[in-house]
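Multiple structures follow.
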Structure 1
Amino acid sequence: MPKKKNQPLRVVELFAGVGGFRLGLEGYDGKSSSSNYKKLLQSNYKVIWSNQWEPSTKRQHANEVYLARWPEQKYNYEHSQNNIETEVDNVPEHDVLVGGFPCQDYSVATTLKNSKGLIGVKGVLWWSIYSILKKQGKKKPKYLILENVDRLLVSPATQRGRDFAVMLSCLNELGYMVEWRVINAAEYGMPQRRRRTFIIGYLKDTKIAKSFDKLNDVDAWLTSKGVIASEFKVDSNKSGDLENFKITGSPKKTSESFNKGQKLSPFLNTGMMKDGMVNTLRTFPKNLKNGINLGDILVDDKDIEDEFYIDPKTPTKETIVREQIDADDIKIKTQLNMWKYLKGKKKEPRKSKSGGYSYKFAEGSMTFPDDLKKPSRTIITGEGGASPSRFKHVIKIGNKLRRLTPVELERLNMFPDNHTMYKDVTNSKRAFFMGNALVVGVVEKVGKSLINSIKNGD
């Protein structure tokens, strides 16, 4: 059924998780993430169909949270809890397709050597997006908003940039123009240093595409006039030189031949594609004076449960696989000392887990405890649990050290407080959700910019 004039854009949300995209586009109960859900969001979007299914787990915790926050009957939409590969034929006609499609095969949590890209277990879900768009035929959505890790632009290690080139080839085949930017949320005033690739697509017969044709200036589009650039400002004095190249042939041909034998990906952090022609350059954000820091999102001390504090006297259960280890010498007796060890600089002999070979291990130190006067480091999926870790956040309040609570992790992603609290969902699982999530404020800004670009094209 065609959309009526002046109605909100109909949105299909894929790989919904606990609803980051929906929060950014619709708000929560109509309120904006950028106002900490205190002010109304003038939303021009309405989710009509969504999907969440996690192949690696029996109980679908994220799906349960999503439905608890947006009951289908109350919000008048359809939700699928099945493998998206089986739902291609059931996706309704819509205006905007959005999704942070699963990124584990490209993630920094995986070494480049082990990153399988589009052929990985979860990378293949890109083909579900492609199939949905293709199935829609002449009724395919006019707009796309997709999100993935920044490593997408350089994956896989054996053929740098191939995976993104394949995606662009697919979208070009389907008649889309595409622009992208690697956006660090903290550089635009948000409380977490989280770098993600945002991909905006629009059909070549839309008014946005025609606005680009009329402008006829790629550099201006990427640095000031485009959908992304108009909301996420860059320092035009620092932008690098524009580079361009052509993606030709089918997605299959692109997969087989793109950038073979080259050590570097040709895709820079900013770019666009039209008719297979790629233009890309390196951009830098405008200096931001006022932003949200880690210390700004902390909950009141009286609301902190004992489990989040690090007792300096608690014995540690963790061990380090080393060629020679003397607990007394390296002072790993307590959990606190284990935290210090894992966060610290080290250069030492180790053995493989199987004990088959020895090697020299080295890594630099990390800030410990985390700096409250800066935006936080990126939340990872392993943020939860009390066991010491190099990558978990630890803060110091007064003379006490503690981990971040689920509410604080939600705030770093600009979710409503206790958004992920549901029945017997554990604190560790809630932390996992946030490690998988995106910064809602970025989606809100992208959504506003897309609407403004559509209106300006009228």
Structure 2
Amino acid sequence: MSTSYQVINPYTNELLDEYAFDTWEIIAAKIAHLKSGRKTLEAIPAYARANILRRLSELLIEHSERFAELITRETGKTFSDSRVEMTRAVNATIASAEESRQIAGEALDSDAYAPSRGKTGIVNWKPLGTVLCITPFNFPINIALHKIGPAFAAGNTVMFKPGPQNTASASLLTQLCYEAGFPENTIQMCVPDIPDMAQLIAHKDISCINFTGGTAAAHAIAKSAGYKKLLLELGGNDPLIVMNDADIDSAVNAAINQRFATAGQRCTAVKRVFIQRKSYAQFRDLLVEKTNQLIIGDPLQEDTFVGPLINRKAALEVKARIEDAVNDGAVVLTGDRIEDAIVHPTILENVSSESEIVAEETFGPVIPLFAFEDIDEIIPLINNSAYGLQAGVFTDNLSIIKYLYNELEVGTLAVNDGPGFRTEHFPFGGVKESGVGREGIKYAIREMSYLKTLVI
């Protein structure tokens, strides 16, 4: 078992730092500290928690450029992408502050059903206890605030477990939480080695697991968690549908921005594009043209659009899927080049629906194109996926919109936008292997709370 880990810059291969994993003794002490913090939080009213979160949003703004540079060095995300992430992280924190003041229960009369009992039920939301927040590498600060903000707003203490790659940015975030007014026994950060993760998840004083990441890890979490509350935001195989009446330029821009940004490493990225046949050639040719104009390379340069994947191994896995698709008959329209951890944006057509690059979530800048005549052709192809996160459609036909909304097995359908659409206060999550529960600040607060009833 290793006792330390290294963080390597995905673009330069520079060693950024080396850290020690938290031992189980350290982790157990932090859990006990957080358990004591539940009483601390009971004495902090909602308005005070809101003020702390608001102060945190101000500190995030103050340190935004520092965070953006850290994120880019840790993950290879372009500097512009990292700045967008910080804007969203600030918004998530502000929304958490606002929603902390709005946590409302209800009063119920008992006379709705005979016999009348002359009682009233007072129903309120209460915090679960200690929430283990597990975050991925690709949006290390935004996703962290989508978990920490609502958890704290609801009155929970937080064990924050970032991806090891993000240790520096996560440590800074934890520091700023303390500076904003989080008592130290209400949020703690830990980075355990894998053998200790199962023990952490199973610990009796962890009340809830809030996880964003891959399906395999989620299965392992569910196996260890027992009866704890689970909030799981997992992968997606998200389709973009382009109808004949679509604004083709806008649809192409959505495909590029929601697939090639972050080097395609998003659960909501455009993974499959279905274009109605009359518009297929126009969409394809414009997509290839605009893709070939993208600047690829150093993520710290202001005009870079596509940087590296998180590491060379991830890039090789994407390249292998492209090669397998080509061996199955796919045609490469552009791309299919790899430089260290950079995969050049790749567009494929004539792709078999059985190819792994289509059938599974592919975490990289690859777009397979499919032509279709009638909308009924593609609904089974889309729904056949194990995932059901989000979908996008470009059309002004209300009948088509309503039909897709009812038929597609997804958590969200975005109209005249791609499946990557997300805003902080909308519910976010999927069906099937895309997860359990909903994020989105108000909804996440409820997920990390329980209903308690007083009958008087």
- Once mean count of other Cβ atoms within 10 Å over residues 71-78 is calculated for every structure in 1, 2, which label goes with the largest value? 2
- Which of 1, 2 leads on distance in nm of label points 7 Å out along Cα→Cβ at positions 199 and 231, largest value: 2
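Could you figure out which one of 1, 2 the value 4.9 for distance in nm of label points 7 Å out along Cα→Cβ at positions 31 and 415 was computed from?
Numbers: 1: 1.7; 2: 4.9.
Corresponding structure: 2.
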- Which entry (1, 2) yields the derived value 155 for volume of the Cα convex hull per residue in Å³: 2
- Task: Using the calculated result 21.6 for mean count of other Cβ atoms within 10 Å over residues 7-14, pick out the matching structure from 1, 2.
- Result: 1
- Item | Comparison of 1, 2 by mean count of other Cβ atoms within 10 Å over residues 127-134 - largest value held by | 2
- One of 1, 2 was used to calculate distance in nm of label points 7 Å out along Cα→Cβ at positions 23 and 191, giving 1.8; which? 2
- Calculated from one of 1, 2, helix-only ellipticity at 222 nm (-39500 (n - 2.57) for each DSSP H run of 4 or more, over all residues; to 500) reads -6500, and the structure in question is 1
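Bear in mind these aren't lab numbers, they're just calculated from the coordinates by the rules spelled out. Since the model is a prediction, treat every value here as computed from it, not as a measurement. Cβ atoms are built from the backbone, for glycine too; each structure is taken alone.
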